[in-house]
Structure 1
Amino acid sequence: MNHRKQFVVEPGQKVRLAKINPSDTGGPESREEALAETQRHVARMDALQYLLYANAEQSLLVVLQALDAAGKDGVVRHLFSGMNPQGTAVVGFRQPTPIEAAHDFLWRAHQRTPGKGEVVIFNRSHYEDVLVVRVHKLAPKSVWSKRYTMINDFERTLRQNGTRILKFFLHISPDEQLARFKQRLEDPARNWKISESDYSERELWSDYVDAYQDALEQTSTKHAPWYVIPANHKWFRNLAISRIIVDTMEDMNLKLPPTRVDLAQIRAKYHAAEQEQGFRGTSPADAGPGE
């Protein structure tokens with residue numbers, strides 16, 4: 001199933017989140033089938049990341065945005081933990097530091113974008129500056145409304161520099177959010193996730209929906225598409241996102257780079273060293289821990 005086509009916000013498309021079912025499971029797969037397929041996607045993501053890292057000509061930026069308890073951390077844990085940490089980074093954007101606040105709103109995001117060969121996941125992102133800033137009236141409309149164009153220009157620059165951008169909005173219902181808050185209260189292993197802001201932010205649900213709808217409409221582009229992922233079912237959320245990531249990375253035509261050394265010369269040196277080792281009558285396996 002083509003989840004890229006199914007869940008993408010086409011450029012210029014009107015978005016009404018109330019008309020998108022957050023419990024949608026996208027197709028006929030059972031939970032068990034979806035879990036198995038997700039694991040195959042995770043393994044494929046690992047293989048593709050190896051090619052991306054080795055080739056070092058392109059990069060991938062994944063943006064995760066959602067209302068509280070929609071599962072951004074779960075996506076990171078379940079889908080990206082198999083990737084090589086040497087070429088993968090997760091960046092969590094919180095309230096700006098004094099240094100960050102002294103710069104333009106994109107400054108801190110630009111510093112953390114992926115270099116050639118890297119995968120970077122933004123857990124929250126530069127979009128907080130047209131979401132939280134708008135809902136909490138931290139800046140007037142005359143300021144935040146101009147940021148959509150700035151974001152589009154910023155992401156276009158990244159894409160022209162070889163960075164693929166995938167943006168996921170994890171769409172849950174108010175009832176599902178409340179159920180997950182209850183789990184946090186009742187499970188001692190999840191108590192640490194409880195925040196005083198959970199319920200105060202929940203009171204602003206409709207304001208956040210309005211802000212997200214405008215952000216999705218204004219900033220979903222061909223070079224940096226948004227996907228609205230039904231997220232009431234965690235197993236389907238993970239399946240859909242992993243499918244989209246794999247399909248996108250496959251389109252990047254990733255290949256191992258050409259060999260940069262003279263293999264014949266290197267092999268000759270290896271065989272010479274091997275013969276010399278044989279004359280000594282020892283092998284690396286015979287050497288002690290200090291040798």
Structure 2
Amino acid sequence: MAPAAQTRDPAPLPGIVGADPRFVAVVERARTAGRVLVLSGEPGTGKRTLARALHVARTGGADGLVDASSLANVASLGPGVTVVASDVVDLGGGVQYALANALRSDTAHLVLCTSSSVAESVSAGRLRADLVSLPGTVVEQVPALRDRRGDVPVLVEHFLATFCSRRSGCVKGMTPTALAALGGYSFPGNLAELRTIVERAIACGQASALCMNDLPDVVRAVAPAALAEDDDAPLPTLLEAETDLIRRALARHEGNKAGAARALGISRQRLYDKLRRSGLR
């Protein structure tokens with residue numbers, strides 16, 4: 001008797017991060033698409049990133065990825081080409097006609113992204129039916145980030161590695177309370193918003209780990225009261241804490257050193273000494 005065939009997990013797609021079952025199922029079904037894959041979902045959910053990853057997995061490289069908005073010569077499209085429409089419904093009839101011709105060339109693959117309902121767009125005449133009716137076409141809705149909150153920590157880790165590899169002395173992680181605050185946020189901008197949050201936090205962060213104070217106001221505003229104070233944040237040095245206190249006192253007294261010194265309970269001369277030591281002007 002021949003040994004039973006062993007099933008193997010599919011190779012990971014480059015740049016695609018997440019273990020949420022619903023998201024993983026969408027990705028795996030997208031792999032089975034024939035020449036046409038339709039990805040719907042809210043803006044910022046990573047539809048174009050998924051399209052690129054699928055192309056790289058299919059062809060072995062990023063060459064041959066064509067933006068539908070620049071599609072000019074259908075005859076030049078070959079078997080290794082993937083045409084990606086960022087939002088096919090918004091491209092209009094002319095580009096959709098060119099995409100339909102690309103299908104008739106019997107070579108190129110199409111990945112049609114849209115933030116609109118596919119069925120409603122076809123019914124309203126905003127999306128050509130022949131673009132989504134070819135045998136083997138797969139239509140999938142990419143879930144919003146709020147529907148896969150369990151992936152937030154691994155996505156944060158991914159974005160930290162992405163941005164910190166480009167600079168030295170970068171942060172090493174994020175505190176548990178900051179992660180918990182992100183996990184409770186609704187992310188109306190989805191993955192694109194999380195990516196921006198992490199990038200800006202890295203640029204502004206002052207410690208080895210990002211903490212609550214490094215997150216934008218919209219995230220901290222909806223965080224539970226128990227997370228309002230980030231006890232996991234690394235403590236500042238005495239010099240850092242003293243410098244921050246002096247800066248606040250000067251700001252409150254509009255730069256008046258005598259007033260700042262009185263508020264701090266020290267002499268003006270001692271304040272001058274501390275200003276020189278800290279480098280404040």
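No value in this document is a laboratory result; all are computed from the given coordinates. Model, not experiment: these values are computed from the prediction. Cβ atoms are built from the backbone, for glycine too; each structure is taken alone.
Looking at structures 1, 2, which one was helix-only ellipticity at 222 nm (-39500 (n - 2.57) for each DSSP H run of 4 or more, over all residues; to 500) calculated from, given that it came out as -12500? Derived from the structure labelled 2. Please state which of the structures 1, 2 yields 3.5 when distance in nm of label points 7 Å out along Cα→Cβ at positions 20 and 92 is computed from it. For distance in nm of label points 7 Å out along Cα→Cβ at positions 20 and 92, the value 3.5 is produced by structure 2. 1, 2: which one has relative contact order in percent (Cα under 8 Å, 6 or more apart), as calculated, at 33? The correct label is 1. Across the set 1, 2, distance in nm of label points 7 Å out along Cα→Cβ at positions 172 and 212 reaches its highest value in structure 2. For which of the structures 1, 2 does the calculation of mean count of other Cβ atoms within 10 Å over residues 44-51 return 17.6? Computing mean count of other Cβ atoms within 10 Å over residues 44-51 on every structure in 1, 2 gives 17.6 only for 1. Computing Rg and Dmax of the Cα atoms in Å across structures 1, 2 gives 23.1, 79 for structure 1.
Matching task: 2.0 is the computed value of distance in nm of label points 7 Å out along Cα→Cβ at positions 108 and 132. Pick the structure from 1, 2. Derived from 2, not from the others.
Looking at distance in nm of label points 7 Å out along Cα→Cβ at positions 100 and 124 for structures 1, 2, the greatest value goes to 2.
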